[in-house]
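In structure tokens below, several structures.
Computed from the coordinates by the stated procedures, all read-outs in this text should not be read as laboratory data. Here the structure is a predicted model, which is why all the values come from computation and not from measurement. Cβ atoms are built from the backbone, for glycine too; each structure is taken alone.
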Structure I
């Protein structure tokens, strides 16, 4: 173990309980095996003094602006008998070039107290991925942050997004609902008073369905509602079936009337024949 990276997530030393009544909140003494502190998350020592003595292999300690971590003017830092900074430089135990003049806790761009240019997470970098890179970013001051996943990755000299959130995309990857880029248009989303249904136009913008649509739609009209579209074939089939029944009934009535007429004619013919025989 050559560092104190087990404390890499330590952000604050509160100093509520000071060491041995001497006012020390951070004491590093006779740790010959450590070469760097690697307190990369430490940004405040609220109270107490810092003593770093007799650590023969320790480098980087001299680069840290300790007073920038203190919260009171009475706090002190005492550093003695650690590894000579010249030896550290000869062994290339120096801060990364991405670190600012505030110093560093150890080697690498993730150990800087502050960055010379930009920061992505804990790591100092030269620039954000504004126009290239697998994941596109925007710069919030000196911090690089990812564009929203619903932003379409742009090419050339065009940024993918202007800020954080789905409403900051230059162009949407899928659909646009109001100011926001979304994966799909709302389909039964719970609103204030009812469910929200929308459809996508040719430009991939989401627009509201007709107010009476309860299952979604493909357009703005009432007949574009999903339920209405599902009933259309049934209505057509019902109309055709009704017309067929009417035709059958009409034909049946016509046949019945014709048969009855034929029977009357035959009965009349037999009556006339009978009368003729009687007269003869």
Structure II
């Protein structure tokens, strides 16, 4: 590729629109469907936060099935999970992530165990997320309005602090996927990484989802540079969301050559 990255991206975007208009317009529609994190209420945040542990190291169909099982009881569950033992409470009683390392209480916990194969360590991570959200919601109407990565010079450190806040088991990828729902990051998935490495070859960008906080910061930095090179005066959540979905769709539709590297499937939620 001899063209500058932003020129090549424009070409690929135009090709996507011409050759697969449905995929192109669906990507733009998904990109528009979000609430900026600075205006996201606790319930807005919870809607995109609680499913994340279900998708970590799980196949898309299985994770989606788990999500459908839990969805009917998750509206507002951040208020009670981990607080009310009659509803749902889970304790990590021994090292490890097997079910025997956890103790559960509550009517909802019993129902989940009877009707699904969801591992207890995943439910424990959801409970941890509920605890984080309660703490933040107690002091701010928009609980994550401080998490605006485009305004942070120390993105790497900020990602690390979020991992520490969410606690044991919350890896970097679920954090990034959560932030991507609000346009504060891109998703480190197979197709996005393939397209970005095509646009910016030899930049030392990650090639799969096994990335460090430093690599995640670098990944987002290059996406922000691409947005600015395309003529935007600033990086906004809307533009990050748009770029996220288009970079993914360009590769998903086979518009760039296959690379040897492999990673996680495109899109956590479709």
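A compact table of results
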quantity: Computed 34, 15, 9 for semi-axes √(5λ) of the Cα gyration tensor in Å, for residues 108-203 alone - originating structure among I, II; calculated: I
quantity: Which of I, II leads on mean count of other Cβ atoms within 10 Å over residues 124-131, largest value; calculated: II
quantity: Origin of the value 162, 46, 34, where Cα extents along the principal axes in Å was derived from one of I, II; calculated: I
quantity: Highest-scoring label, criterion being volume of the Cα convex hull per residue in Å³, for residues 4-99 alone, among I, II; calculated: II
quantity: FRET efficiency 1/(1 + (r/R0)^6) of positions 76 and 220 (r between Cβ atoms, R0 = 25 Å, to 0.05) - structure with the largest value, from I, II; calculated: II
quantity: If helix-only ellipticity at 222 nm (-39500 (n - 2.57) for each DSSP H run of 4 or more, over all residues; to 500) is computed and equals -7500, the structure in I, II; calculated: I
quantity: Which entry (I, II) yields the derived value 1.1 for distance in nm of label points 7 Å out along Cα→Cβ at positions 52 and 244; calculated: II
quantity: Structure from which 8 was derived, relative contact order in percent (Cα under 8 Å, 6 or more apart), options I, II; calculated: I
